[in-house]
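Once you scroll down, you'll see the structures, which are given as structure tokens.
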Structure P
Amino acid sequence: MHGSIILAFCAGLVNATALLGFANNAVSHVTGTVSLFASALSFGQQTLIWQSALIVIAFFIGAITSGFIVKNESLALGRRYGVAMMVEALLLLAATVLFWQHSFGGELLASAACGLQNAMVATYSGSIIRTTHLTGIVSDIGAAIGNMLAGRPFNALQVRLQTGIFFSFTAGGIAGALLFQRIAYSALLVPAAIIFVAALTYQRTFGVHKSAS
């Protein structure tokens, strides 16, 4: 639960920084970007077509990278999450450099980092966990409350986790906006550092367990 909340905060911060940057593109989710692609395609906006398509492809490649490293969707301590998070931190570090150069490559690397993070832990205790966007989270919380009102079983642990992710992502967005006003693209160094420390902590704590990998 704590890990998901930390990752959600980082994703919110990354997305806010990208949105406020020179290209004003979201990088932590795909739905809005695909809508942007469809709109650009309809109006023949060539630059926007390629930009939105490449952001989606970068997110997809990040997810592929996660699957290759972790090799499983369900959470189990001992799997190579530490390696995946180190790769994510390096992607964010490189994205920071490219953002400062106003290179579109910064958007792509940030999107790849989000895709990697989002795919890293797909399921936990039968629940789908997403840490880079909130559509599914809000839907699941609403459905759980509806079930409770209808007198059906209420999964308090799941709702607590998803509520934590919601508020953490929101807090990350606020932090990203405030940091961007002060240090611009260097704001990305904050989630990069948090994720790198989390990776080292995980490796030292659980990296010795090889049986689940």
Structure Q
Amino acid sequence: MAGDSTVYIVDDDQAARESVMAMVRVKGYIVQGFSSAEDFLNKYRPDWSGCIVADVRMPGLSGIEFLQQIKLREIPLPVIVITGFADVQQAVQAMKAGALTFLEKPCQDQELVANIELALATGKSEQNQQRMRQELEARLLTLSEDERLVLTKLVAGFPNKRIATEMDLGLRTVELRRSNVMKKMGANSLAELIRMAIILELAPEPEF
């Protein structure tokens, strides 16, 4: 369903671009149009959310090259590729390059809207995950070197006593550092802390 997210239409064919924009706008979506991949990339801002609908054949950067740039620049917007019948092989290449899906011209309004809804849902999930990781990375930076070492040992499955032995610390000191880690990371349980470590790719295989 429509919301605050935007559908970005990228097509060098003005008539085709405006036709798709009009159809998507009627469905209640916010829409922006771009005459080329370069136009989109030059105007893109990190706070944009939504999805991209792009033609696979464009002068300048092609749809494939556009996808490569999106991946290179880590732009978290799912891409729907629209292709002519003769371009199906190229559209498959586009999906391998990161496109969410592709539609053949002329695509039905209902089909395009269904895929836009899927792309928006996918994009929100990915953006939420990205925001979560950024927030966790910021929290991780607040840990001291010793606290971070305790964190890595905790998520590796080490009990407090073993951590104390390996770090040559008193048990009370380890417990205090563990408490600080939990508070600074915003974790309410060890299980939650482990999930955070997995997101941050800090969790090794357990050692016993």
Structure R
Amino acid sequence: MSRQIAFLDFDGTITTKDTLLEFIKFSKGSFRFYLGFLINSPWLLAWKARIISNQRAKERILTWFFGGVQLDHFQDTCNRFATTAIPGLIRPKALTEIRLLQEKGVEVVIVSASPANWLQPWTDQLGVGLLATRLETRNQTVTGRILDRNCHGDEKVRRIRESYDLSAYDLVIAYGDSSGDKPMLALAANSFFKPFR
């Protein structure tokens, strides 16, 4: 029996919206969300202009909204977001595809730049693997910094190769929706770009 594995991007591929933005709104409310992004707009503009990296801009936003938050409180909010908000953001066609893959015996792994804190409860419930951005904590407190590298672009490929021996699989499949997914898509024999729209 052939071994097959499928890697799926999360935000934009499986979901209709970016879950980082939705999580900030969920946890902080719309007023603080818009105020925070207005105050941090110079950093976001610098990222858009490629003056600073995706990771640096993301760490700025994470630190602004969540730096200093106790980990247990943060994780509790992530768990509530995973169970109450994420289901409403999932593209029905994506969920159908994941279930079809599972029925065929394909190993399914979500590969995401979003933090694992709110993705893990959802992937655990679905019974799929997860490779995601990991947040730094100190003394049981969220710092807002990212451990290692943001799981985006070439980092997705590095994390996949670090965790899986692809030579052990007869078929590698990948799904993505943005330029940040293209290195992962190139890794696969069968790749799908924006397949669930």
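Each value in this text was obtained by applying a stated rule to the coordinates, not by laboratory testing. What you see is a predicted model; the values in this text were computed from it and never measured. Cβ atoms are built from the backbone, for glycine too; each structure is taken alone.
List of remarks:
- A value of 53, 36, 35 for Cα extents along the principal axes in Å, calculated from one of P, Q, R, originates in structure R.
- Comparison across structures P, Q, R (criterion: FRET efficiency 1/(1 + (r/R0)^6) of positions 61 and 181 (r between Cβ atoms, R0 = 35 Å, to 0.05)) gives the highest value for R.
- For 37, 15, 7 (semi-axes √(5λ) of the Cα gyration tensor in Å, for residues 69-148 alone, calculated) the corresponding structure among P, Q, R: Q
- With helix-only ellipticity at 222 nm (-39500 (n - 2.57) for each DSSP H run of 4 or more, over all residues; to 500) derived as -17500, matching label from P, Q, R: Q
- For relative contact order in percent (Cα under 8 Å, 6 or more apart) computed as 35, the structure of P, Q, R it came from: P
- Highest-scoring label, criterion being distance in nm of label points 7 Å out along Cα→Cβ at positions 5 and 141, among P, Q, R: R
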